[in-house]
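Every number in this text was worked out from the coordinates using simple rules, so none of it is lab data. Source: prediction; values computed, not measured. Cβ atoms are built from the backbone, for glycine too; each structure is taken alone.
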Structure P
Amino acid sequence: MRLEQGDKACIIGAGAWAGALGVVLSDNGYRVTLWARSESTVRYFEANQGVPRLPGIRLSRNITVTTDVDAALHGASLVVLAIPSSALAQVAEEIAGRLPEDAYIVTATKGFDLDTLRRPSQVWIDANPSIEHRMCVISGPNFAQEIAMRLPAATVVASADKLTRLAVQHAFMTEYFRVYTHVDIVGVEIGGALKNVIALACGMAQGMGAGYNAQAAIISRGIAEITRLGVSLGAQPLTFAGLSGIGDLVLTCTGHLSRNRQAGIAVGKGEPIHSFLERTGYTVEGLQTVRSAKQLAQTHNVQMPITDIVYRILYEGLPPRKGLYEAMNRERKPEPEEYFFKLLP
């Protein structure tokens with residue numbers, strides 16, 4: 001099935017990312033309905049023609065918001081799942097069986113289900129196996145605010161099914177939003193989740209005043225440990241050299257709009273993470289993802305020293321400066337990773 005202008009797109013979620021993707025689809029001629037849990041979100045939309053997480057952005061008249069999930073899903077040719085990872089399992093259990101039988105399904109969640117360590121696409125497919133051949137993931141170096149402002153950006157859609165990834169690419173491609181296709185769902189989801197952990201580390205380094213050299217080292221070694229874990233879970237190594245890997249990592253570690261980086265800066269300056277969350281009201285995906293990453297690293301016997309230090313700072317009270325000292329004084333070793341050698345001719 002080919003997606004066409006005038007088709008209905010349902011977005012499960014009404015946060016910043018959901019709103020931004022709604023802008024893209026609306027600009028491509030789709031009728032877009034956002035599903036929100038809260039009536040206050042609907043009231044905000046009715047008063048401001050926007051969503052609370054995108055202040056100042058007026059959405060197209062092709063976009064509506066409702067709390068009625070069945071009405072939102074009814075007649076949709078495309079369903080985009082744009083919810084926080086903390087709500088992933090609950091929402092999937094609630095609505096997976098109600099997804100339209102012939103709609104393309106796109107998950108836009110970056111993270112893991114904390115209880116089972118499953119990736120978002122796995123959670124949805126487990127809840128409704130019939131959607132597997134219609135499932136796609138979208139991830140890349142994309143700040144929602146900039147996309148909603150129609151600033152240039154690029155992203156990746158990945159699916160095991162060629163027709164699915166081409167249809168979803170067609171749906172999202174605009175003159176300001178360039179979409180590439182990929183077959184490596186595992187790698188695209190792993191990169192999108194774990195970059196938030198490394199962004200926390202970069203923020204901590206900045207908050208401590210460690211300098212740009214330290215942050216560059218964290219980014220470089222961060223992509224190495226992300227790749228190590230990704231490959232152990234079945235991802236393709238080269239995926240992490242692309243938009244959903246190093247691209248998303250650099251953006252989240254350096255961009256001032258990154259909530260994970262902002263949280264890291266606060267912690268690096270000595271503010272407790274719970275205080276930062278209360279002060280800002282932000283959702284910091286890396287806070288949950290670092291717990292999942294640590295468990296996955298232990299299960300698969302993968303070394304992830306940056307992840308381990310971030311976890312200990314956030315959950316075990318390790319002082320950030322002591323964590324930085326430990327990272328700098330690890331055992332001597334060569335830089336090249338074994339899996340990179342396998343890629344050489």
Structure Q
Amino acid sequence: MRPLLLAAALLTTTAFAAEPKPQLHHLTQRASAIDARAREYPAIDFVFADKAGKAQDLQHAVVDTRVAPRGRLVIWLMGYNAPLFERLGGYGLHAIQVHYANKWFGIIPAKARDDGTSLGQIRLEATTGEDASPLAAIAPPDGMKERAFQFARWLAKEHPAGRWEQFITADGRGLNWDKVIIAGSSHGATSAARFAKHQRVDRVVMFCGPRDQLESWQGFPSATPANRFFGFSHVLDGGWTGDHYCRSWQMLGLHAFGPITDVDAAAAPFGNSRRLITKFDVKGDAKRAHSSVQPGNAAAKNAKGEFLHEAVWKYLFTHPIEAVGTAVPLDPECGEKLPK
């Protein structure tokens with residue numbers, strides 16, 4: 001092994017640099033402060049500060065230097081979720097949440113939104129910063145890909161004890177995507193999956209997603225192998241009752257790695273399935289069901305107030321990629337609830 005490659009390998013297997021007090025580190029910085037090329041898109045309400053002057057482009061990073069590092073960087077495509085990030089740090093993962101131009105969803109004309117191609121195209125442009133959609137004009141510095149790279153560079157400089165440099169390529173020109181776990185919920189889960197079809201990553205974690213139920217991109221040839229996609233949703237979520245999730249999961253090819261598995265009726269590792277569901281009681285509240293599968297107020301808890309899905313969250317982010325369940329046939333009824 002060449003010296004440079006050996007050094008990179010050691011970074012992922014050895015302990016962090018000595019600190020006076022190893023701890024869970026939470027670092028923040030505004031995207032506009034990190035990269036002078038970053039700009040606002042007022043037309044889609046994507047701005048650096050709201051009318052009251054509150055920063056809207058604050059980005060978050062977490063690493064726990066008390067825990068042996070796994071050498072993987074989670075990029076979270078939704079708003080910062082402190083309970084989730086605390087757990088990611090506890091798993092030995094580095095994690096960042098980036099501010100990128102993703103507020104386009106509500107302004108797409110209805111005709112384009114349902115035309116079967118526009119959503120996937122604009123998701124690709126928002127995540128890559130590349131010209132993929134006639135409905136968007138997002139410059140590379142404002143896409144997720146470049147914002148994540150610039151944040152990692154800043155973290156490597158400002159927080160050397162965290163060893164963030166291991167996620168940057170040897171030539172210093174981008175992220176090492178083979179060490180990246182791309183994750184999100186809902187809108188973010190869908191964009192994470194779309195990005196991973198285009199760019200090979202280590203793993204994809206999809207809470208309550210993906211959707212885009214009229215699109216075909218889920219079935220495109222994938223840069224990221226199908227066994228690296230992991231999904232978790234509640235059965236009363238509107239994306240499930242409308243067949244959106246089962247359709248996307250099948251188009252992604254996840255039936256090749258096990259049946260849909262109820263995590264409340266099975267123990268980890270859940271038959272090594274990539275398609276996990278929960279049926280816990282949400283009092284018929286579909287909105288709560290949608291957000292219940294990630295750590296937070298809507299999540300399932302026991303009488304002591306402890307989260308019930310701790311094993312599920314750890315599984316999604318750390319289960320060995322090569323361990324897969326037994327393939328099952330396609331469900332011929334999946335998609336029957338969708339418009340023809």
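To which of P, Q does the computed value 10.1 (mean count of other Cβ atoms within 10 Å over residues 300-307) belong? Value 10.1 for mean count of other Cβ atoms within 10 Å over residues 300-307 corresponds to Q out of P, Q.
Work out which structure the value 16.5, 51 belongs to, where Rg and Dmax of the Cα atoms in Å, for residues 36-235 alone was derived from one of P, Q.
Numbers: P: 18.1, 53; Q: 16.5, 51.
Clearly, the read-out refers to Q.
For which of the structures P, Q does the calculation of helix-only ellipticity at 222 nm (-39500 (n - 2.57) for each DSSP H run of 4 or more, over all residues; to 500) return -14500? It traces back to P.
Looking across P, Q, the calculation of Cα extents along the principal axes in Å that yields 59, 49, 36 traces back to P. In terms of Kirkwood radius over Cα pairs in Å, for residues 52-99 alone, the structure with the greatest value among P, Q is P. Each of P, Q could give FRET efficiency 1/(1 + (r/R0)^6) of positions 28 and 260 (r between Cβ atoms, R0 = 35 Å, to 0.05), but the derived value 0.75 comes from P.
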